[in-house]
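Following are the structures in question.
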Structure P
Amino acid sequence: MASEVTDLQKIALDKFGKQSALEMKIAVRTKKVSNDKKSAVNASGNLDRSITYEILPNGLEIYANEYVYYVIYGRKPGRQPPYQVIRDWIDDKGIQPDSGNTDEDKDSFAWAIVKSMAKKGTTIYRTYGGVDNGLFSEIFDTESLVQLQDDLIDASIVQYESNLDKKLNNSKILQT
């Protein structure tokens, strides 16, 4: 069972959480991971807006919409993605099918994409083979995690020294 984080550790976690969430939002807005490398993964802005963090009694959690998994790893062939999600994506991206720009044209195009994804998987999946495409790799790299570890250790040492000083001062008061 993990122990609760101290106030000083919360400061280190808050700093890491803020910086990580900000960098994740920037990556979603700007980083191009699909095969065509034409656009970032933030069609609607929902993923960007969903990125938050929370300091818990025993650590830190960073949250994003659950579909972030598919943005990072892609969708493998075999099952159809939800039609409405694809249809909304077409509108969010402002995609105009070659057949025209009516709702019926967009509906048909959405179904074609759904069928293709079920058969071949997403472009991200085909490009990266179902492994991490690196969208957030620079954010959670070894250097960043070692820095967080160092900050947490420093906070623990300061907290320990503070507690030790208090105990020593209390014992001196009792001795006089």
Structure Q
Amino acid sequence: MSTDLKQLNKIKKNKKRIENASEYEERLIKISRVSKVTKGGKKISFRAIAVVGNKNGKVGVGVAKADDVIDAFKKAKTDAKKNLIKIQLTKSLTIAHDVTGNFGACKIIMRPSIEGSGVIAGGAVRTVLEVAGVKNVIAKQLGSNNILNNARASILALDNLTNKSETIKNRDLIV
């Protein structure tokens, strides 16, 4: 009897792992080695920047530090899942209108593109757009080349997207 319960619990745990694993795609943008000088010597840790998304309009960026690379990546994934945003894509899997995002010294300009053109973007912005599920877009990063700030600026740009009903509501129009 107790062995049957143990087997059922194992099956339930495995199902949860499989569901969680298939729900989001995780991409590592950068791992950097960070050292802190203390009285006893140098303490080395790792900082990971990760992007998590479901390729259907949900995306988030996370950052974390740990003594081990694997732990840093796990922490960054959980941080990214806490900071998920939802965007609306058009039928041609592009954004609805031109949008800009600023974070720190970074400025990201995104424009919708025709079907078949692909993601024309560089660095962290490209990773964020691919994980979000955007297939046709043109993006340009201006200002700083900081990877983390560019990723966060692209998240802010995607967060600035509005749809028709939101615009009507903001302008107090009657349809």
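Every number here is computed from the coordinates shown, using simple stated rules; none is lab data. Please read these numbers as outputs of a predicted model, since none were measured by experiment. Cβ atoms are built from the backbone, for glycine too; each structure is taken alone.
Overview of results
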item: Structure (P, Q) behind the derived value 16.5 of Kirkwood radius over Cα pairs in Å, for residues 52-155 alone; result: P
item: Origin of the value -12000, where helix-only ellipticity at 222 nm (-39500 (n - 2.57) for each DSSP H run of 4 or more, over all residues; to 500) was derived from one of P, Q; result: Q
item: Comparison of P, Q - label where distance in nm of label points 7 Å out along Cα→Cβ at positions 60 and 108 is highest; result: P
item: Distance in nm of label points 7 Å out along Cα→Cβ at positions 4 and 132 - highest-scoring structure of P, Q; result: Q
item: Cα extents along the principal axes in Å derived as 91, 28, 28 - corresponding label from P, Q; result: P
item: At a computed 18 (relative contact order in percent (Cα under 8 Å, 6 or more apart)), which of P, Q; result: Q
